[in-house]
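Below are structures written as structure tokens.
Rule-based calculations on the coordinates, nothing more; no lab input. Computed from a predicted model, the values in this text were never measured in an experiment. Cβ atoms are built from the backbone, for glycine too; each structure is taken alone.
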Structure P
Amino acid sequence: MVDPTELMLADLSNSYAATEVSNTFLRLYVSDSQFGRAFASLHERLNGHFESINDRAETTHHYWAEQSREMLALVKEVTDFLDSLERAGVQVDLAGAYVDAIKSCQSWLVRSGGSTIPDDFDQIAIIKYEPVFSRPDAEIKLKKSSQRIQLQLIGEGSYAKVFSFVDPDYGVKFAVKRAKNDLSERDLYRFRQEFEILKRLRFPYVVEVFQYDATRNEYQMEFCESTLRNYIKKRNNALSFSSRKRIALQFLYGVNYIHAEGFLHRDVSLQNVLVKTFNGGAVLVKLSDFGLAKDKNSEYTRTKTEMRGTYRDPVLESFKDYGVRNEIYSIGWVLSYIFSGREALLAQDDAPSQIVRRCTAHDVADRYVSVRELIGDVEGMEATPPPTDAPA
């Protein structure tokens, strides 16, 4: 059985489907697919009358007869529309300033002969750049602080500086990555591309980015307390094998994900893997710094052959030929550090050393074919954590 309320709401929405409305007002209600066009139409016409009334109040104090009738009809249309929505259970609020303006106009508007605008008429404040119709049931109002936020420098590399700040709206710490002023056009392009790539990626083990500011060449991202290097360095004597294994797997899951999405990081290193820490000792590994990332669908990343990156594969002759097995080489260095806490390749006969040796084999054909294959070997390593083992 058809719901009569739904039919009424559909009719209300459809009645404005063919109404011409300028984009100036449509853009204010783009988030409301059902009634946005109706709200935009009413808002635009109210503004047109209010502007004309303001103008006439400063000159003749006379509002024409036809426009007076149109304004009275518009007031009735707004009232009927909002009443119909309310009966259907849809609450819509009209900005208080416009409610007051309509009441003021109703006190002197007449249907024939034109309307005399009172001498004590107060100019109507026109609202142009924000909606005057709102739906409390479908909105949330966020505090917008006007205070100036101080940034704290927490890191610096060749191309950018990283700052942290606490957002006053949420009380949450975020990071800001800002390109240095002396970057070449190419490096600045890569910086912007880094943001665009990260914006496309959504995965627990990849750092999340939020907003790019082109005027400052910076973007906001989630805050992570430490790099992988510093995290392990501070805890190396206390980290159990099972904790190291969990960290290694998070790292590998992240790399496997970006490979599946068609990207090669090309600068996997201890500095470019971040760590978020939580109460109870749990950690979350986050891949970051995608400034050298290679998109297999983009030709731009293949126009230069300059060798870059932290762990450079000694058998790679040209950066444009960089592939998965070259990435596996740098992954081996990171895994070696995770399991030993030392920045030298493992050389024992245990399982981690065997995995690292295969990752960094001089003959590329002897290396892992994919990160997925590597994950299988790491997952299969035996671990016997003590009862006090801290989660990672």
Structure Q
Amino acid sequence: MSFFKTSLAILIIGTCFAVKSSNAQTAALVHTIDSILKSQVNAGKIPGAVVEVKIGNQAIVKQAYGYAQKYDYEHHVLARPDTMTVGTLFDIASLTKVVGTTTSMMLLVDRGLVHLDDPVGKYIKAFASPDKASITIRHLLTHTAGLYEWYPMYYRASSKEETFKLIGELPLAFPVGSGRHYSDLGFTVLGEIIEKVSGMPLDQFEEQNIFVPLGMSHTMYNPLTKGKGYPIAATSFGNPYEKRMVYDPAFGYQFKEIRHNQWNGWRNYIVRGEVNDGNAWYAEKGVAGATGLFSTVDDLQKLVDMLIHHGRIGSEQFISEQTIQTFLTKDQFKNGLGWMMDPQNPVIAGGPTGSFGHTGFTGTSIAVVPSRNISIILLINRQHEGLIDNKAYFNVSPLRQEIFKAVLQSRE
């Protein structure tokens, strides 16, 4: 056999081996993720989940587990629990901050309608006051504006307008720019800015400028009002955890102007299709910059694909590469604009430089590793198992970490 033929034979054998090896790695990864999620469902730790792992242009894993609704309000197992599907809509909770609000700000910045270092007071009069005058849009996106981390707005506000006014009147909790203090209020303010700059309600702006162009036809606020009978995952049994945040001093959310008995509009039914978050539901009618969106794994993947491809949708430049890079560059607190990038954060712990992600209180998460063209979208309706010992919901961070680590190791 000539040298050329021998070399060719070795090359072919090597290529075949690589394909088989890759297939074996993929099969092992699928088995690992399947085992992790099935074990959690079978052990009653979580009611159900949907996961999609995409590597390159291939969805290696896209699977649903367990139930979209398992219990009635008395926590009895339903005679016919509602099976989870990959098309089930989830209350994505704080993923709203990055999917809706951060992407909206990317678009406004990209179009030159907003600048990151603009003072918020340029758009909202209440923020032109001496204590808030130095707060910029960048501060809001990086959770460094010094606003309260959380406040039960519905005790003092019953509409979007009243909520915006109240946030403007609240004192600062921390010095501006002194540290990262994750704040729902900051992203609620960003929602107000988006409305003022665009002249459109937040939900309409996002639908027309993000969801329709990206083909995210199952991403929306207030899905029960859409009249299409979407399958939706159930979340909590009312709002027991948030009620504890108001009533229990151990949480550290005690405000002298808030008296427990001055408001009692707590829900007393299974929350399904209504945003779980109290501020978004009670005070903002389901539409907020901090939370409120419902979506599916397929729709979220479309947004992630756009980010991984540097702002492109197919051959179209949806958002400039420069803007994407600006938002996904770490600040002094090791996070991007909107997106979490700190390698110590559980959702991307151990990931290579440039990894980013975010979580939602209901049990949702997105983790992206651009350098390896990897994304992991994990949607869990953890609240539907109820509070553990009437105190807290099951912690899904270790589960997220286990899946993230397994995906990375499968490609080493």
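Brief remarks on what is shown
- Structures P, Q, by relative contact order in percent (Cα under 8 Å, 6 or more apart): label with the highest value: Q
- Mean count of other Cβ atoms within 10 Å over residues 179-186 from the coordinates reads 19.5; which among P, Q: Q
- Structures P, Q, by distance in nm of label points 7 Å out along Cα→Cβ at positions 91 and 371: label with the highest value: P
- Looking across P, Q, the calculation of distance in nm of label points 7 Å out along Cα→Cβ at positions 59 and 227 that yields 6.8 traces back to P.
- Answer label among P, Q for the case where Rg and Dmax of the Cα atoms in Å, for residues 67-194 alone, calculated from the coordinates, equals 18.5, 59: Q
- Which entry (P, Q) yields the derived value 1.46 for Cα Rg over 2.2 N^0.38 Å: P
- Which entry (P, Q) yields the derived value -12500 for helix-only ellipticity at 222 nm (-39500 (n - 2.57) for each DSSP H run of 4 or more, over all residues; to 500): P
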